[in-house]
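The structures considered in this document are given below.
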Structure P
Amino acid sequence: MDDEDLERVRGVVAAIPSGSVLAYGQVAARAGLPGRARLVGRILAEDGHDLPWHRVLRADGTPAPHLAAEQLARLRAEGVLAEGGRIPMHRYRANH
């Protein structure tokens, strides 16, 4: 990972509007890093504390287990509602 990749991923995550979500793979693709979903996760874990990290989920709409309670609570506060512990991605996906 280089600084340019880091900044592109951070820019995509920072641009996800309140009440919307993206999957890790979608963030990677929008940052010009297709197939690098794990890199997005690593960037958020290491350098995402100041970003709306809670708006990035697994492709199936589930949060990471160790973050699930906090992540779902933050999303709920933005009007993003889980169904059975999973966010319906088609309903809340960021469009831009």
Structure Q
Amino acid sequence: MVKIALFCAAGMSTSMLVEKMKKSASERSIEVDINAYPESELSKRVDEIDVALLGPQVRFMLDKAKEICDPKNVPVEVINTMDYGMMNGAKVLDRALELAKK
């Protein structure tokens, strides 16, 4: 099972996207564990996840996130702004799964 965490300013705006990602995974019988958290929790969650995705509104913290994630071999990336805005759970899920394989 792939564990995916989305991080944003307060963990709220990504909650809707998490639900769409879970729905897409369920429809395709993909086992994933997806949760949303405030960006301030990244350092304490990094040991329990396979992929970290940042909401576009916290893209400024990508370098800091890489410092936290890289030593643990957890891929981290900013969610595509268009996919985020359109709440395209399937595309964001596909990208997270791609990152998890690397």
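No lab work stands behind these numbers, since they all come straight from the coordinates. As the structure is a prediction and not an experimental result, all values here were calculated from the model. Cβ atoms are built from the backbone, for glycine too; each structure is taken alone.
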Seminar exercise, completed: One of P, Q was used to calculate mean count of other Cβ atoms within 10 Å over residues 13-20, yielding 15.6; that structure is P
For this session: Compare relative contact order in percent (Cα under 8 Å, 6 or more apart) across structures P, Q and report the one with the greatest value.
Result: Q
Seminar exercise, completed: The highest value of distance in nm of label points 7 Å out along Cα→Cβ at positions 5 and 45 among the shown structures P, Q is in P
